[in-house]
Structure 1
Amino acid sequence: MTPDNPPPADREEWASLYAAFAILRKESERALSVWQVTVSQATVLGLLAEAAQPLSVGALAELMLLESPSVTSLVDRMCESGLVERLKDPHDRRKALIKLTNKGRKVHDDVRASAAAVSDELFGVLSDKKREALKLLLQEFTRRNIRRLR
C-alpha cells in the first residue's frame, strides 16, 4: 500500500487505521526514548498513576487489552528498571500487586507532558471538529466491538 497504490476498498479502513497507529506508535516511541521507556511501559505507568490503589497484573492486562503473560514480562522489566514494585496482595498470598515507585511516578509525570505534545502535534493536522468526530467514531467502534476480546 502506497499513496499511489491504495488498498482495495474492502480493506481501506483497516489499512488507514494501521497506518495511523504506526505513525502514532513511532512518534510516541521517539518521544519516550529520552526516558528509555516504551509505549507499553508508559501505558502501565499511566494506569498505575490514575489508579487509587496498586493493581494486579491481571487488572493491568485487562485494561491494556493484553494477555497476562505479556504484561507479566513487561512488569518484570519495569521492576528491574525501578519504575514499579511488586507488593504482596493482602487478600490473596498467591497474587502480587503492582505499584509505582517514586522513580516511576517522576517518569510518568515527565512522559505525560511529552505524550500530550506528540498528540497535539499529530492530531493538530485535523480541525477541532474533525478531531472530535474521530474521537467519537473510535469510541463507538471500540464500544461495539470490545466484547470480541473477552
Structure 2
Amino acid sequence: MPLEAFDQICPDIAGPERMECVVSTPDYRVPMGRYVLREFYCTELNCDCRRVLVQFFLSENGISPQILASVNYGWEPPAYYRKWSKVPGLWREMARPTLEAFSEQGPDAEAFLALFKNAAKQPQFANGFRRHYALVKDMLARGKWAPTSY
C-alpha cells in the first residue's frame, strides 16, 4: 500500500484545509504549542483501505522537519476492516488509531496518540479524512495523479 502526502496530490486543497492542533493545556502530556497534521493516503488505484497516516509536526514559522508522531487511522467501523483485510486479526489494528510501527516516532508519540484518539471522537474530524481520501481516489481514477513509483 504505497502512501503519498495529500499536500503533494492536492496542493490547492491541502493548504486551506490543513489540519492543525493547538495544545494549550498539559492534559495529554503533549508539550503546549501548535501542531500541523500532515496526511498521507494510499495511492493504489484498486485499494479501498479507507485509512490515513497522519504525522504530527510542530508548527512554528512553518512545518518543523522533526516528526513527533506517526498515527494510522481507519475511520470505518471494525466490521468493514474485518471484511476488507486478508490478514486474520489485522482488522483490529485497522479500525482504530495506532502508532505506525514502521515510521518515525518522537519521544511523546504515545501522548500524541492519546490526543489524536480524543480528536477522532468528533465526527467532523473523520469527515475531513474521508473527504480527502475520496479526492485522492478520484484523482487516481481520472488519471489526474500518477503515483510515485517505488
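Taken together, the values in this text are just the output of simple stated rules run on the coordinates, not laboratory data. From a predicted model like this one, the values you see are computed outputs, not experimental measurements. Cβ atoms are built from the backbone, for glycine too; each structure is taken alone.
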helix-only ellipticity at 222 nm (-39500 (n - 2.57) for each DSSP H run of 4 or more, over all residues; to 500), calculated, reads -20500; among 1, 2 the input was structure 1
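If FRET efficiency 1/(1 + (r/R0)^6) of positions 85 and 141 (r between Cβ atoms, R0 = 41 Å, to 0.05) computes to 0.70, which of 1, 2 did it come from? Let's see the in-between values first.
Numbers: 1: 0.70; 2: 0.95.
Going label by label, the one that fits is 1.
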Among 1, 2, which structure scores highest (criterion: percent of Cα pairs over 23 Å apart): 1
